[in-house]
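The structures considered in this document are given below.
Every read-out reported here was derived from the displayed coordinates using simple, explicitly stated rules and does not represent laboratory data. Keep in mind that what you see is a predicted model, and the values were worked out from it rather than measured. Cβ atoms are built from the backbone, for glycine too; each structure is taken alone.
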Structure I
């Protein structure tokens, strides 16, 4: 099942700086920072055609917490 959902973002981040991660994931450095500092379950999986994509695991129907 780990292959389907990738690896935790914190594991993917090991040895990488945020700008490098942003380039690999196709997002901004700010988005990487927000993902790392959030309580969300973000995982990273390798795309079939190459590259990586971040995915968020959450329950269906679960609402975001009030800010």
Structure II
């Protein structure tokens, strides 16, 4: 084997490893996809709950009730 044959074999091996790693990363991302969607839905639900709680706390009737309870 000459120098060029060794270099060519190294380039081919590097390309094969690169292809394998990219396929493995793509498969890993597919596995996480359902978890990401689930977490995004949970975040949206929590945001809506926080908005509802903020509306209750900033309501003037709620603040009046708290003041009457303190008296």
For helix-only ellipticity at 222 nm (-39500 (n - 2.57) for each DSSP H run of 4 or more, over all residues; to 500), the calculated result is -9500, so let me know which of I, II that is.
-> I
If you rank structures I, II by percent of Cα pairs over 16 Å apart, the highest one is II
With distance in nm of label points 7 Å out along Cα→Cβ at positions 22 and 54 computed per structure, which member of I, II shows the largest figure?
-> II
